[in-house]
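Student: Take a look at the structures listed below.
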Structure 1
Amino acid sequence: MAELAIGDKAPDFTLPRDGGGTVSISQFAGRPVVLYFYPKDNTSGCTTEAVDFTALANEFEKAGAVVIGVSPDSVASHDKFVAKHGLSVILASDQDTKMASTYGVWQEKSMYGRKYMGVVRTTFLIGPDGKIAAVWNKVKVSGHAGAVLESVRNL
């Protein structure tokens, strides 16, 4: 799958979400959507990222935006993650990694010389028109949620 770029229409999806039910981009038509992909619930970087987005949830809401985190973890894992850390962002379960593949973030990674497939931490800002307005590749967690909020405010 070719990398998605600024100006591309964001591919819609319907995935199961924490707390039951499903979530899709089309549910939030006319609103900015922050779609962040992360590798795994309850790991240090992913926890920090989710907690940072939650800390700014009211600010994202004031700016009219919704924040959706996506990982290959199960809904049960997401529910535990939300409960353990008091998260208020939506967490979608992409267990078959189809959505991560569609968005180009399911890639070969390497750790300790071992190659494997996994989610590359990436954030997409989707504008109210449904088009990708910004992309953050290989995200460094520190300060990331604040930078994304600034971009939402500048839409």
Structure 2
Amino acid sequence: MYIGSMTDGLPDALAGRLGYLLKHAQQSLMVAAAPALAPYGIDGRELAVLAVLGGDVPLSQQEAAGQLGVDRTTMVALVDVLQDKGLVERRRSAQDRRKNIVELTAAGRRCLAGAGQARDRAERRFLAPLGDAEAARFVRALQTLAAASRTG
């Protein structure tokens, strides 16, 4: 089955497979974003943790892990790395001493701001072949699918 010139270079057997296309698009985005994040000394996963922790409400490690969809062990490792880099700090929750609240340091807030802008620019370059309107529709479609997967 030939899909058309838009899939040139893709194996015919996989050119219409959503999983294959999503995986390779995500890998391409990671490769494109890595140089943008390099000056900040973090990768995309670490930026995602900073973004979740940079919200208005302080989160425990477990709450942040839930928002990110990662297991507790992975979250502990990510927070350990970010703490070693001076970007986050843990403190015991005043309401529940069993919880570690994780907050951005001043350096973490600066890193989030700069790396977030750099990642946004890399994403815009990555999506540029779609054009603005199609890129916006694509992102909305992915948001819909991501939301649906979290609720049901």
Structure 3
Amino acid sequence: MTGLPNLELYRERLRQLVAQGRRTGKHLAVLFLDLDGFKRVNDTCGHAAGDRLLVDVACRVSACLRETDMLARRGGDEFVILLDGVRRRADAARVARKILLRVSEPSVVLGTVLRTSASIGIAVYPEDGTEGETLERNADLAMYAAKVLGGNGISFASSTPCAA
């Protein structure tokens, strides 16, 4: 529906970037994005409106990324983003803030103005994990921490990877 790469392609790219990081010392970031209150859109406007909003969000997020970065849909209203070659955590935060601003712009869907926001969790290689699965898990946990803080924000994984 969104035209984004599937999770298999995303995970292969994540494996490649982690391997490259081991060889070269290059950093990367994994961002988990979840729309705040998306269920309310589906419940009040219908699933067709929710689907169109997801396509709009995918376009907006893609516009914030470089060609070497990757955006994929995890399912539902969750997306995952790979940022290739971030130099420091602040670089990932800058991109995440840009995404939050773009996502929060009103969308006109099926004649209705919809407003949404997102919560983003960020894990950076190698500080927050040296394996793809660990980075994913820590970015996911950080995203939930952003939701607990009220949504429409970003949260970083701790510098100590979380246990399974």
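The numbers here are math on the coordinates, done by the rules we state, and not lab data. Just so it is clear, the structure is predicted and the values come from calculations on it, not from any experiment. Cβ atoms are built from the backbone, for glycine too; each structure is taken alone.
Student: The value 34, 18, 14 for semi-axes √(5λ) of the Cα gyration tensor in Å was derived from one model only; which of 1, 2, 3 is it?
Tutor: This value belongs to structure 2.
Student: One of 1, 2, 3 was used to calculate helix-only ellipticity at 222 nm (-39500 (n - 2.57) for each DSSP H run of 4 or more, over all residues; to 500), giving -20000; which?
Tutor: Corresponding structure: 2.
Student: Shifting gears a bit: Out of 1, 2, 3, which has the highest value for distance in nm of label points 7 Å out along Cα→Cβ at positions 55 and 119?
Tutor: Across 1, 2, 3, distance in nm of label points 7 Å out along Cα→Cβ at positions 55 and 119 peaks for 3.
Student: Out of 1, 2, 3, choose the structure whose coordinates give relative contact order in percent (Cα under 8 Å, 6 or more apart) equal to 21 when calculated.
Tutor: Going through each structure in turn, the value belongs to 2.
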